Structure P
């Protein structure tokens, strides 16, 4: 990696450079660990197929493509994507691809799962299926790993994609999943803000009661590995001056690294505000299953797609006992 930035061969041209960001540092760190075996589910459009191939070209993943072989090869040929060296498992359609991919993971055939062009719901039905899926004792949740240009920290936001109205027990797992990811990819012990509309506990806003309970759960060892504070309004969580004006003194206020939202609607709106108004990049990962699951969308930038793969590879390596020291830590 040069001081100018990282090159993405075949994506932006051989000489194209992207300024170094927290994402580039995560990608650089991931290139220093063994590539993860990624089961790519139904990569049946140019975007998802090219994303997997580019991640392989960067040395992040070793893809195993699962889907209709003829369709995948036709897409590769039409878009000049070289997949000759990648293993391909032929199945009839997207539903079969999701089921087969989960079977491969259960049999030890992959370190991570990567969504292709099928619907997220279709993939997650196979992942969460009773008896045949990839569930663990932990609640499954989604984390956005965000690179916000105006914020000095790598910012995690959860859950904005899976759990609609999580109860307290689900929120405990959502918090723990995010802490485990943050620490696992080498970013250290995180400062976790439990968000609400206000910074005081009131029975009129149930989320403030959950926030207070989660902080006490951390005090009692039911949540480990992070420093929690809440309830905190968004401004008090990410802006030191706002926290000072309100007289809030804590290790988290104004310096949060993980944001826990009260429900999916709030999280989804906050994430999209950061993406479209603050020009943030957003990588996405599903946690709590047997392996990390990369969820991408057609709107994702190249950098976001590579960052999603990098985070999944780092976390999968950490779960195998590899100690990660990330260059993205600030």
Structure Q
């Protein structure tokens, strides 16, 4: 194929695919940088006093799962399976303070109101989602959904974005398996653009069905599709789309979601030797009743290339692996 430029499915973003610079999966493989030691990890079981009190815990008592949280001034609860804590260095906060005077002609800044939590996926340091037992995976997904539901009850919140940074190069400062959730009064431009596309009649359901009949198809089950992104900004990026259209994941099939996430992430790990990646949940802006045409989905972006001068300066990205080639390897990884 010749060098070609492609537009994203929903937003005004462009990617150049340069086949002459294409690489095989083995060219991306690096020595895994995951740290397996837990001696100094504050997320490990037994280190609960080193973090803020948990806002949400999953415990197992007498063979039954129970939801709890740490009480202020009391000893932190032990024996948890999933633990959610406030981020020590939040990007958004409910705290108030003085604001900076803007340059002449620019609008005044606003408080970055919101919440920023860390969801510790397991008491075991390196039990990442794709190697965790099925039961543990469902507990993680249920915790994400429960926190999304809780944040949606704050009427000031306009967007909720769970995301996972895996590996130091993808922004993970700790290697312990964890997800983050940001709930904000701010609607990020990408979500706003996607909401606009859906409002204008774009159908992700139709698109996903079509992509599953293309060379970009990766995997599907009864409830979800997975396919390599037509104009992914990074090599091996892909999307996970529920077959049921919904603005939020509150009613998602957790068994099906666990299956598609674990299979595709495991394939990514096997094909590229546990690469760093970012995984982001795209959920409709709130209130969801105003965005009934939005179709929530998940996007995965492996961190396999560096955005240099052209990408940063132009906002257009260069990808050295076509999604058709990436999907071929990821399908094989699942098989």
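No lab work stands behind these numbers, since they all come straight from the coordinates. Being a predicted model, the structure only gives us computed values, none of them experimental. Cβ atoms are built from the backbone, for glycine too; each structure is taken alone.
A few notes on this one:
- Computed over structures P, Q, distance in nm of label points 7 Å out along Cα→Cβ at positions 153 and 193 reaches its largest value in Q.
- Among candidates P, Q, the computation of helix-only ellipticity at 222 nm (-39500 (n - 2.57) for each DSSP H run of 4 or more, over all residues; to 500) that gave -11500 used structure P.
- Mean projected area of the Cα convex hull in nm², for residues 65-136 alone - structure with the largest value, from P, Q: Q
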